[in-house]
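Next up: some structures, all given as structure tokens.
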Structure 1
Amino acid sequence: MPKTVLTISSKNYGAWSLRGWLMARLAGLDFEEHIISPDDPSMKAEILLLSSSMLVPSLHHKGIKVWDTLAIGEYLHEIKPKAGLLPADIKARAHCRAVCGEMHSGFASMRGSLPMNIKARFQNFKVWSRAQGDIDRVLEIWDECLSTYGGPFLFGDHPTLADAMYAPVVTRFVTYGIPLNAACAAYRDHIMALPAMKEWVAAAQTEPEEIDELEAEF
């Protein structure tokens, strides 16, 4: 049987890589990591949002290749249905898919202004109005989900694809010191306390590579 391999980029900067990796961890999938250096021109273009096509993460499983984070999430749900990556209730499942899709296709101003950089801490970071609008919408989604489904995760008592999709935003809010209300702050802390997130953050801290464009407070 072919081995299962998940291809990712930097753990410090790679927001899409974190999403796919966390989905695979939450699904309980046994996989090997293949990490492409941020120095690779195509990977650097993706991290800096200069590429129109996301090549990572990419999952190779039983001879099947799946890329694009949402496609990976749906595939993992099919092969690991008991993991609960999507809610059992049809209404909640539709809601989960909608907020995942919104993250997948939106929030461009926040992505560009607050790039993921787990190792960094920027004090008194100036958030411009367009990025603030994106942040406000994220917090609106979190508040709605937490109040509707009771937390501590967005869709109840265990993490779903939605939590994986918003995990890089959680790290951004930590990096840039974004103020949150009590419910959203508790959610942030709950995501960062996940064993898989602790594993990812620990690995990110050891990365020697730096991308100069993402190390300046702008």
Structure 2
Amino acid sequence: MAEIAPSILAADFANLQRDVEMINSSSAGYIHVDIMDGMFVPNISFGLPVCEAIHKHAQKPLDVHLMIEQPDRYLEAFRKAGASGLTVHYEACPHLHRTIQHIKELGAEPGVALNPHTPVEVLSEIMGDVSLILIMSVNPGFGGQKFIENTYRKIATLDSYRKKFGYNFKIEVDGGVNLDNAPRLVQEGVDILVAGSFVFSSPNPAQTIAELGNS
């Protein structure tokens, strides 16, 4: 079984409080918050004020995913806006170890994300320092994309590192997650499933969260 982190990016922004409260009452473990700057990824989502608004009503930890250039500039601000975990991209951090240490100093759970083209081996020197590794199973920037099959192999490789060296990081996957691929993702070693449009476009989002969690 995996924990579910519904991506609030797929929520109804005209009824954001309602959708946050739905997650609160569901079996979800986190609220996944995607921050996009239109530069690191080809889309703009939302920033600090919306993150603060989500946190105001949230009863689940905010799993904040920074898909932005130079994330170090905003770590403290997003921590103050309510982030319990801060995940930065390997591809956006030339001094990743320093960035991870800064997140720890802020009292947040440090995470690092990998784009689909980036091999997990690049994180071999940082795996012992992070709480979370996020594998993107679609190209980041837009919801509703098709799941990239090579993700399974990357997760299995990452899980083998974890077992071999006794690391404690959680494996999270984001992109195209549904009831068809969730069981295999969990089998390969995933701890947290991020699901956006699959949850919020379903007739009963809370039930869909529960079904994903039982995968």
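What follows is calculated from the coordinates using simple rules that are stated; it is not laboratory data. Quantities reported herein were computed from a predicted structural model and do not represent experimental measurements. Cβ atoms are built from the backbone, for glycine too; each structure is taken alone.
Can you spot which of 1, 2 the value 3.7 was calculated from, given it is distance in nm of label points 7 Å out along Cα→Cβ at positions 60 and 92?
1
Quick check on the output: -9500 is helix-only ellipticity at 222 nm (-39500 (n - 2.57) for each DSSP H run of 4 or more, over all residues; to 500), derived from one of 1, 2. Which one produced it?
2
Given 15.4 as the derived value for mean count of other Cβ atoms within 10 Å over residues 84-91, which of the supplied structures 1, 2 does it correspond to?
Label of the source structure: 1.
So Rg and Dmax of the Cα atoms in Å, for residues 140-187 alone, computed for just one structure, reads 10.3, 28; which one of 1, 2 is that?
For Rg and Dmax of the Cα atoms in Å, for residues 140-187 alone, the value 10.3, 28 is produced by structure 1.
Who wins on mean projected area of the Cα convex hull in nm² among 1, 2, i.e. which is largest?
Biggest value here belongs to 1.
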